[in-house]
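Below: a set of structures, written as structure tokens.
What follows is calculated from the coordinates using simple rules that are stated; it is not laboratory data. Predicted model, so just to flag it, every value in this text is computed and none were measured. Cβ atoms are built from the backbone, for glycine too; each structure is taken alone.
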Structure P
Amino acid sequence: MSLSRAAEGAPRRLLALGRQWRRRLGVAALLGVLAAGLSYAPGADFLTRLGTDFLFPLRHWVYGPLFAPAESDVVVVAVDEQSYRTPPLLNTPKVAWTPVLAVILNAVNAADPKVVGVDTIYPTTLDREGLVLRYDLPMKQALRRAADKGKIVLGKAIFGGEELKPYDGLVTAARGDANLRLLNLDLDQDDVVRGYFLKHADEAQGATTSFGAELALRAGAVLPDKNFLINFNTAPGDIPVYSMVDLLQCAEVAKDEAYFRRHFAGKIVLFGEALDLEDRFISSRRLVMNAREDQRAAPERCVVPKGPERASANLDRRSMPGVLIHAAAINTITKGLYLTPLSPQAATFAIFGSVFLLSLMFFLVSPVQGLLLGGVALLGELALSVHAFAAGAVAPVVLLAGTALLTYTLIYAYRFVVEDKERRWIQHAFRHYLAPVLVERLAADPKALRLGGEKKRVTLFFSDIAGFTTISENLKDRPELLVEILNRYLTVMTAAVEARGGYVDKFIGDAVMAVWGAPLPDDQAERHGVEAALDCFAALERFNTDIVQGEYGMKPIGTRIGLNTGVAIVGNMGSASRLNYTVTGDTVNLAARLEGANKEYGSRIMVSDETVTGMGQGFVLRRLDRLVVKGKSEPIKVYEVVGREGEVDAAALERVIRFHAALDLYDAREFSAAATAFDALATQDPAAEMYAERCRHYLDDPPPLDWNGAFEMKTK
């Protein structure tokens with residue numbers, strides 16, 4: 001009946017499992033939908049742009065730079081720190097730089113660039129009454145020559161609603177506002193430059209192209225339809241930067257026109273500043289800034305060698321000069337290297353799929369495993385994102401990482417609050433009444449709390465205190481002390497059993513019944529049972545010394561143990577209202593009888609031949625007898641476990657050898673010689689004394705001819 005009920009319970013367990021997974025799928029889908037909705041939330045675009053800060057260094061690590069500096073469509077003529085600290089610019093105010101710029105601008109224009117942009121704004125002039133008339137004439141003439149070819153764009157800026165632009169004389173020389181464009185950069189809410197304006201609103205013209213877009217357009221590039229993300233190159237010196245002091249000497253002293261043609265012909269040339277503290281911005285390239293600006297991979301110099309490294313204190317080297325950001329934006333346009341964020345639909349699908357699959361994985365594994373596997377999954381997603389980024393697609397890596405972390409937190413919170421509630425209740429309710437292994441099984445499968453059983457091969461362990469009746473009588477006037485000693489003794493025995501993976505089935509007064517192989521399987525049940533029995537005696541010796549004798553001043557407690565292995569019925573047995581997970585059958589009965597038989601032989605640990613067969617090597621055994629226990633007709637071989645090999649002293653080993661020799665005489669019906677051999681051991685060995693008496697009995701009354709050496713137990 002119990003086995004059939006167990007079989008009937010299997011479909012119910014499957015149904016329960018199915019319900020659990022339907023709930024889990026629902027939770028995973030709900031989290032996926034909620035997370036995917038974040039791709040439409042305010043700020044989602046910013047988070048996608050923020051992800052490029054991490055994608056740039058990863059792309060560089062995996063794929064390297066986009067192109068070599070020599071392949072840049074843009075070059076920069078810069079007032080760098082060396083120029084700023086070298087005559088004629090040394091100690092010269094910015095307003096007085098124009099004649100120097102004019103010399104270089106003429107030399108560059110003569111080299112036939114595609115177009116020239118001036119990033120530096122000169123809002124004032126020395127060229128006026130009372131100062132130095134015609135001071136800016138060289139600059140105006142240089143601008144007019146470039147403007148006549150349609151190759152000049154000046155920059156202006158708006159700060160706090162106020163417009164800052166070159167003074168009117170320079171604008172007029174450059175053919176007016178048609179060659180004037182706004183320099184303002186597109187700053188995200190964290191003041192980092194990631195994108196670039198295609199156009200700016202203009203009260204007079206509606207909208208005009210930005211500084212960089214106008215330069216790219218005049219160079220023949222096709223403009224995008226809207227603002228775009230700058231695809232920064234990550235090579236050292238990715239934009240060739242020419243020092244103004246070197247170009248000045250090249251044009252005025254060396255007059256090396258070939259140098260200018262080699263480096264500026266067919267290029268988009270930007271004039272600007274690359275100083276330590278002025279006009280610097282943090283960009284999405286900040287995590288892959290691979291050199292200080294004054295250590296960049298500089299192009300070939302014409303006359304003046306590169307200046308020595310300068311020590312710059314407290315400079316934020318994540319920043320870069322604004323002129324280089326304009327240059328990177330122009331290269332993005334001219335080379336068509338646009339970065340395109342995934343569409344909201346694609347981002348939604350990616351986030352939903354990530355959260356849904358991660359949720360299912362987190363339902364299957366422990367929190368620690370989930371953390372490790374989740375990290376691996378995120379690395380996989382990041383690898384795919386980097387690959388897509390190299391192709392120009394920007395995945396929402398910040399949202400993917402954030403939703404993954406949120407999913408981990410919510411799923412394990414759900415498991416703890418909802419799914420593990422019943423497990424925690426069972427563990428709390430039964431932890432003081434059942435063995436830990438059984439509590440774990442019930443927590444894993446609460447439906448196991450029902451009547452039913454199954455056949456399993458198990459090893460049974462029975463122990464009993466030797467002389468407990470005498471101890472009880474001595475303490476009859478102090479029952480509380482008897483219970484205290486008994487509880488402490490049972491604690492010691494239980495700890496030894498459970499340390500070897502055993503399940504303590506029950507306590508019967510001072511007796512302990514334990515099992516290996518149920519409720520959890522154990523392919524070394526026999527060995528673990530014998531090891532536990534030896535551990536029990538070692539623990540009991542310490543218990544006697546420290547507690548029984550040390551604390552209570554009583555005589556040491558002894559115990560006897562019996563072990564048997566075989567097939568038994570295991571499961572929940574009892575009534576419908578009260579269950580007991582236990583083991584029953586002939587295997588159990590024999591183990592109990594072996595424990596009691598120790599008294600007859602004076603042994604401590606008696607095991608059956610089935611247990612000996614499975615226990616393996618490493619033990620010293622003594623064959624005791626062929627026993628026919630009560631209720632059985634066939635004898636079984638029983639053995640005493642003397643100890644572990646290497647731990648049994650030489651005298652004990654010698655007694656075992658002599659006992660086996662005497663036993664061989666006994667089995668050969670040489671009872672006289674056997675009696676003599678056993679008598680020699682009898683003073684130290686109750687089993688030898690018992691065999692000596694048997695031999696004398698058989699000398700007076702020989703056994704029948706078909707005698708097989710078996711001895712029938714009359715007790716227990």
Structure Q
Amino acid sequence: MNFRIIISFIIAVIAGIACVRASERPDSVQPAHRTLRAVEVVGMKQVAAVDAAFSSVTQVRSGRLRSLGVSSAKGLSEVAPNFFMPDYGSRMTSSIYVRGLGSRMDQPVVGLSVDGVPYLNKDTYDFDVDDVDRIDVWRGAQSVLNGRNAMAGQINIYTRSPWSGPRLRVMAGYGRANTWKAGAVWRTRVSETLATSVSANMRSTDGFFRNEATGARIDGEHYGAARWKTSWRPSAHMAVTNTAAAGVLRQGGYPYRELATGTIARNDTCFYRRTTFSDGLTVSWAGRRIVATSQTSVQYLNDNMTLDQDFTTADLFTLSQRRREWGFTEDLFTRGARGAYSWLGGVFAFYRPSHMDAPVDFKDQGIAQLIEHHRNESNPDYPISWFTRRFTLGSDFSSTNGGLALYHESKYSVGRWTFEGALRYDFEHVALHWHSACSTGYNTLHILPDGSAEHYLSTPVEIDEDGRMRQSFNQLLPKLAVSYSLVQRGNVYANVSKGYKAGGFNLQMFSDVLQQKLMRLMGFGMAYDPADVVSYRPETSWNYEAGAHLQGARWSLDATVFFIDTRDRQLTTFPAGSTTGRLMTNAARAHSYGAEATAAWRPADGLSLSASYGYTCARFRDYVSGGVNYKGRYLPYAPAHTLFASADWALPLSLGGAGATAGVSVRGAGPIYWDDANMYRQNFYATMGAHLTVAGPGERWSVRLWGENITDTRYDTFYFVSVGRAFVQPGRPWQAGVTLRWAFGDMD
């Protein structure tokens with residue numbers, strides 16, 4: 001705690017000095033979105049300047065990312081208004097909520113791409129990359145260009161070009177909870193037409209939460225990743241870029257606190273392990289009026305989520321979910337322009353085979369409480385006793401998911417007006433082969449009049465079932481937009497578009513289906529019909545948005561209002577009773593409306609102020625579940641307000657051209673309702689961060705002292721119910737540390 005106070009005091013003192021001196025010196029720092037830089041853009045679909053965009057977008061460049069200490073998309077939560085990516089569970093948990101839309105499991109509502117290559121599985125969204133040029137967070141339906149699962153937005157990450165920058169960049173850092181990280185980037189020109197770069201980063205932490213049953217920390221993490229990017233320019237008309245990336249993660253995670261006891265305590269291990277690989281090849285050819293691009297990718301995921309699924313010290317049950325998945329994508333598109341008319345069109349295809357093994361292991365108390373107790377309550381004269389005090393409900397799945405899409409976008413300008421019309425046809429097919437098995441049994445006793453028991457019957461239980469299911473989806477996704485240019489001052493715009501999120505299968509419910517099958521064999525009925533829970537429908541939305549991108553010499557302002565009408569809203573629920581699975585279901589209809597704004601102001605040289613605010617009112621319009629009508633209730637897990645504000649001061653130092661920058665920031669979100677009935681919620685909360693960076697000439701070296709949640713705000717990031725018990729995950733406590741960077745040499 002003393003370390004945190006010292007860091008905060010130093011930063012506050014330097015910030016005060018900088019504020020006093022801000023008006024005494026010139027400063028070359030410009031707002032990030034207005035800085036003109038030479039960048040390499042090869043075959044990207046969303047390349048419009050922020051000032052002229054037809055939609056709401058937040059662009060954060062590398063310098064700002066370093067200032068905020070952001071190394072992944074999750075770090076931009078609240079920085080982009082109405083963009084919320086809570087930190088809970090493990091890195092597998094990449095839930096994203098935008099404007100009231102969101103998903104805790106399966107299909108995301110926001111797409112993600114790196115250098116134009118889409119990531120097919122949201123379980124791989126949470127990764128660190130240190131060699132980032134910029135991150136663009138688009139909000140509103142981006143389905144025409146990005147297809148399925150971009151109904152609430154799109155995150156585009158662009159890594160640095162191998163052609164420019166220092167030859168070698170090195171980074172190292174250390175912080176609370178024995179958290180250390182390191183990274184390096186090396187780039188070189190092999191020839192006049194070929195350049196390459198290799199980057200690697202590592203991170204390790206002991207974690208912040210303890211298992212009170214063992215005294216050990218439970219959310220430790222060890223992470224490493226590498227990226228190899230090669231750019232080849234064989235001619236003035238052709239460019240080829242290939243990026244290969246690999247990552248390895250070993251994580252504890254899941255520090256869930258039981259509400260009734262206020263403790264984090266469990267007797268079985270929880271962990272998440274992940275190995276990923278991806279390779280993306282982009283080939284572009286440019287003619288006089290046309291650019292043709294091919295983007296091809298292969299992706300691989302091998303992970304293991306093992307949970308003490310009751311999250312207590314009781315011996316109830318555990319889950320091990322092991323998965324191997326491949327993904328292949330191909331995107332062929334062309335763009336062109338002739339006079340006032342410009343267009344983009346293409347075809348996209350993907351194929352995603354996957355295999356998952358997800359056994360649920362029932363243990364002594366789980367057998368007693370979840371099976372024997374219920375059975376014996378219904379027939380106390382003939383109680384049962386299991387053969388063994390442990391057995392497994394086995395489930396494995398093989399699935400194939402593939403799709404094909406055609407899309408086109410046209411723009412036509414008349415004076416200051418620009419009109420846009422776009423359409424996408426999306427076809428998707430998913431097939432599932434499942435197999436469930438269980439080999440166990442139980443003894444039935446007879447209670448005699450004197451209270452003694454005698455053996456009555458032995459009943460083996462043998463279940464070996466499999467089946468096949470398939471679904472196909474077709475969607476037409478139109479978009480209409482209009483923009484009016486304010487000439488050097490930005491633009492105003494309006495758009496209407498349709499968004500789409502794919503349907504699928506509830507794989508985590510198959511263990512419950514098997515459990516209910518077992519109970520039926522013992523003579524008491526199933527809690528629900530399996531046909532109602534093993535699949536869910538696609539979700540669609542109509543999005544209406546109007547806004548403006550405005551700018552002046554020392555200020556900028558982006559403002560947006562929106563309305564979203566959602567049909568077949570996908571919701572993650574826990575079925576009633578003592579169940580082990582999670583269920584994705586569909587609510588008939590929901591509405592979401594609100595506003596968001598981002599402002600930046602440079603009142604004096606060296607002083608930069610910025611703020612973003614988002615408001616969302618998202619309610620059910622038609623949703624009845626379990627005989628309860630939830631009309632008018634707020635949608636769970638999506639915050640009503642997001643807030644970010646920062647102030648940064650820059651001042652020169654008498655150290656051979658070195659300079660210092662000090663800053664403070666505030667992030668906030670809430671209220672967040674945790675359940676459909678709105679009985680439980682997290683109130684609005686805010687955390688404060690601060691940093692002090694001293695950098696040499698040309699940023700050849702820098703030392704950054706930083707603190708996060710320095711007010712030690714207590715809040716929860718997640719709530720759920722399992723086996724009749726309620727749990728929350730606490731937000732991370734205060735953190736502080738230091739980050740060092742060095743740069744050596746320049747590209748020729």
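Annotations for the structure displayed:
- Computed 4.9 for distance in nm of label points 7 Å out along Cα→Cβ at positions 161 and 673 - originating structure among P, Q: Q
- Comparison across structures P, Q (criterion: mean count of other Cβ atoms within 10 Å over residues 65-72) gives the highest value for Q.
- Structure responsible for 87, 42, 35, with Cα extents along the principal axes in Å, for residues 73-384 alone calculated and labels P, Q on offer: Q
- Which entry (P, Q) yields the derived value 0.15 for FRET efficiency 1/(1 + (r/R0)^6) of positions 145 and 265 (r between Cβ atoms, R0 = 35 Å, to 0.05): Q
- Of the structures P, Q, the one that 97, 61, 52 was derived from, the read-out being Cα extents along the principal axes in Å: Q
- Winner on FRET efficiency 1/(1 + (r/R0)^6) of positions 217 and 457 (r between Cβ atoms, R0 = 41 Å, to 0.05) once structures P, Q are ranked, highest first: Q
- For Rg/Rh (Cα atoms, Kirkwood Rh), for residues 57-256 alone computed as 0.99, the structure of P, Q it came from: Q
- Which entry (P, Q) yields the derived value -2000 for helix-only ellipticity at 222 nm (-39500 (n - 2.57) for each DSSP H run of 4 or more, over all residues; to 500): Q
- Kirkwood radius over Cα pairs in Å, for residues 233-488 alone from the coordinates reads 24.2; which among P, Q: Q
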